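Input: structures, listed below.
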Structure P
Amino acid sequence: MTLEAGFPLQLKLDLHVHTNRSSDAFTSPKQLAIICRDRGLDGLAITDHNVLSVDSSDEVVFLQGIEISTRDGHIIGLGLSESVPRGLSADDTIRRINNLGGISIVPHPYDLLRSSVRPHTLAVRPDAIEVINSSSFLHSVTWKRARKFAKRENYAMTAGSDSHIPETVGRAYTEMESTSKDTASVLAALKSGRVSPVGGPIRVSERVRKMFHGRREEN
């Protein structure tokens with residue numbers, strides 16, 4: 001659906017979602033379209049660890065994505081036609097994403113307990129900084145630092161739940177102005193910075209629920 005110029009769509013997309021293709025996640029890709037509809041999302045990005053998503057939907061927007069383990073921390077790539085290998089430097093990873101015509105995002109940039117890139121050390125500029133990550137520990141500190149850096153350096157700011165279980169999908173999302181719901185338009189909106197981060201942290205009970213999911217899978 002394409003609208004007339006000057007009347008952009010206001011879309012809500014969770015740009016950081018894991019499925020059971022990640023070893024530490026428990027959401028089936030088959031659940032995601034229903035979850036989006038139930039929670040008022042227009043779509044999401046599937047960003048499994050080192051596995052490029054190939055999922056599509058006729059009902060909501062699915063952005064093909066991947067969360068890549070670089071030597072310096074995690075980098076998200078969206079809109080890619082092929083995977084990017086793990087183990088490169090963060091700068092080389094961003095270059096690969098750029099060469100493939102994708103969008104690069106630094107997720108949870110200042111988290112202390114996860115593999116996080118410090119964006120001020122990068123020589124290659126990514127497309128966006130994730131300033132709200134629902135799964136962050138000490139989020140009042142890390143989100144503030146990420147937002148301060150992104151504003152100072154004029155980066156697009158995104159939000160994602162970093163969900164690993166169905167219950168937390170959509171806890172954070174990125175609002176964007178797009179002329180259409182097709183993937184190219186959504187990625188163009190992200191690339192141009194027509195985005196705003198929205199959301200909050202997951203609850204302690206949901207962290208415990210994720211642990212329960214893991215134990216249930218082991219049994």
Structure Q
Amino acid sequence: MFVKDFMTNDPIVISPQASISSVADLMKKNGLKRLPVLDCDTLVGLVTEADLMKALPSPATTLSKHEINYLTSKITVDDIMSTKVITTTPNTTVEEAVMVMRHHDIGCLPVLEDQKIAGIITESNVFEALTRLLGLHRAGLRITVQVQDKLGVLAELTSIIRDLGITIISVVSFPSVNNSGTLIFRLATGDAESVIKAIEAYHFTVLHWTTLN
């Protein structure tokens with residue numbers, strides 16, 4: 001899975017000269033938390049909801065509405081935006097993009113292609129990618145199996161499930177602790193009893209199961 005498969009294409013952008021009041025209105029209208037800043041089609045910064053909150057007057061201010069409007073009209077995006085913007089590309093894997101976001105503790109990555117903005121990937125896009133990766137949009141059985149950290153254990157379990165004639169929607173492996181780990185399967189069936197019986201017949205331990213609609 002690549003960034004291009006989940007990014008928001010043609011994101012709303014603003015110019016460095018835009019007033020922060022107009023940006024606040026734009027964010028509120030479109031339900032956005034950050035906007036790329038473009039100057040002559042070149043990405044020059046990023047402005048976030050947090051940047052705006054720091055720049056806008058406190059609700060406890062004694063200024064009149066007229067005074068507030070006048071002051072905010074004088075503050076532009078250029079005054080508050082972040083200029084050190086970390087970006088990614090359409091052909092970067094989603095996993096790589098997530099690791100970059102996690103490492104830098106940021107909520108989005110503008111996506112550049114040929115030095116032009118092609119999209120933006122945010123936490124919401126990442127959640128959608130995770131949903132599809134794990135098959136969470138499909139109904140079925142979720143089952144957690146305790147396994148020993150040894151060669152061939154995944155192949156053995158998938159063979160058991162194959163012999164039951166059940167499709168595997170997704171499988172996730174968690175690192176082992178003390179030579180023991182877990183595998184989480186999502187299966188295209190609601191027949192938990194047959195699956196558990198077959199798995200436990202091979203001396204695996206089923207730790208948890210639930211059916212998901």
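Rule-based calculations on the coordinates, nothing more; no lab input. Given the structure is predicted, the values throughout are model-derived calculations rather than measurements. Cβ atoms are built from the backbone, for glycine too; each structure is taken alone.
Identify the structure, out of P, Q, from whose coordinates distance in nm of label points 7 Å out along Cα→Cβ at positions 74 and 138 was calculated to give 1.8.
P
With Kirkwood radius over Cα pairs in Å, for residues 122-177 alone coming out at 13.3, pick the structure among P, Q it was computed from.
Q
Which structure, out of P, Q, was distance in nm of label points 7 Å out along Cα→Cβ at positions 34 and 186 derived from, given a value of 2.0?
P
Identify the structure, out of P, Q, from whose coordinates distance in nm of label points 7 Å out along Cα→Cβ at positions 90 and 146 was calculated to give 1.2.
Corresponding structure: P.
A value of -7500 was computed for helix-only ellipticity at 222 nm (-39500 (n - 2.57) for each DSSP H run of 4 or more, over all residues; to 500); which of P, Q is the source structure?
Source structure: P.
If we compute FRET efficiency 1/(1 + (r/R0)^6) of positions 18 and 194 (r between Cβ atoms, R0 = 30 Å, to 0.05) for structures P, Q, which one ends up with the highest value?
Once FRET efficiency 1/(1 + (r/R0)^6) of positions 18 and 194 (r between Cβ atoms, R0 = 30 Å, to 0.05) is tallied for P, Q, the winner is P.
For the read-out Cα extents along the principal axes in Å, a value of 75, 42, 32 was computed from one structure; give its label from P, Q.
The value was obtained from structure Q.
If distance in nm of label points 7 Å out along Cα→Cβ at positions 10 and 114 computes to 1.7, which of P, Q did it come from?
Source structure for this number: Q.
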